[in-house]
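Each in structure tokens, the structures are laid out below.
Where a number appears in this text, it was derived from the coordinates with a stated rule and is not lab data. Predicted model only: the values in this text are computed from it and were never measured.
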Structure P
Amino acid sequence: MGVLFGLFQGFMPLIGYFAGYSFAKIINDYDHWVSFFLLGAIGLKMFIEGLKPIDPKCEIEANPFRWKILIMLSLLTSIDALATGIIFVPFSTKITFAVLIIGFISFSFSIVGVYLGVRFRDRIKINANLLGGIILLAIGFKILLEHLYYI
């Protein structure tokens, strides 16, 4: 999980950097809407699943660490980082350092988050689907509001 989030968050600005100014207008016009709708759809699905009661007879545990889900979440949460890379076009000497820092921080926070979740999951009774859905919806709204109102 940490590797995927670190790679996507780190490489998306690099891709944006290489895309340059000609691609900047397209990314800036639509990235927030794409992020908002995709994160909103996934967040809403998770939220609705979190509202359903857990069947105590069901012995099958859902695996949130499936490759398909992790890759999709890594991609969706890093779409706005693609546009961020365009900022570095005039500062080409700083792109390598920025990509390494962004990737490392994303990797580190993901690892710490998973560790804390595993360590404290039995002590803190939280409906992860419900909370995760709310968080994804909030991230989608945040991205949309930042781009629409330049917060």
Structure Q
Amino acid sequence: MEQAILNIRAVCDGETDVIANMATVSCELFHGDERFDWVGFYRNIGGDVLKVGPYQGGHGCLTIPFSKGVCGAAARERRTLIVDDVEAFEGHIACSSDTVSEIVVPVFDEAGALLGVLDIDSNQASAFTSADAEVLEAMVCEVFANGQKFT
């Protein structure tokens, strides 16, 4: 993932378009780590609802309420969630039967508004670590919030 993060920093440097940055992040992460089976964003469209945004991999769920699934919980709680076994997560939404574990990172803008969440799925159990969370949190802060941290 290290090279993917370097690529993201280089490509997104100075880019202010949120969708362009989401597309770039999704592409670089998906192709940059063999653990990642699906990488994408669910955008906060208001009304406590997430809508699928740029992603790489098989199809994703189109709409996720804040009250459902790992993505909804991460948005609602405004914190990163690592799930080692999605079947053990109460309320998990099975967008893909291949997903075994996932990490979801909330994404904020410079003012602290929730833009959405970065969702990364893996077909491997316990694929994500707290070190992954730290790297991904720092990257989304840099790309989407001009280095500002919000939780």
Structure R
Amino acid sequence: MPNPIKNNLIIELHVPDLNVVKDFYSKLGFKISLDDEPNEKNLGYLTMTRENELGSTMLNFYGGDTRVYDQAFFKRFPQNTKRGYATEVTITTNDIESLYQMVNKNLNEYIVRELKELEDHGHRWKDFRLVDPFGFYLRFTELIDWGQK
């Protein structure tokens, strides 16, 4: 198995409904690590983490109601703009087949590409793709060290 990827990237996805996030991502094996519900003064914040032998994957979600559409940058776009357009969130896993079986059973309508074995640049791996309820494109894949052949 390749060495774990070390990465300081933090992803924060702006969404209008944190309950939809909790339901969807918990079916992917994510657990809530921080849950600040929106209130009259502030929008909410939710952090969900998925653990496996490769390490932790953390996703952060901001918003929770329609005030999320007033964020300084994103308010320039229509509210019905597909979230995450031209962005792929890649999540590595060492249990791709069992995860896919769980997704196929519980979230089948969100699958946009079935589990496949792929080969490119001397590497072989399996992955599948989903689109979450807000339009974020998610790729679940076995870990590949692209720097090694």
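Computing Cα extents along the principal axes in Å, for residues 68-107 alone gives 35, 19, 11 for which of P, Q, R?
P
For the read-out helix-only ellipticity at 222 nm (-39500 (n - 2.57) for each DSSP H run of 4 or more, over all residues; to 500), a value of -10500 was computed from one structure; give its label from P, Q, R.
Traced to structure Q.
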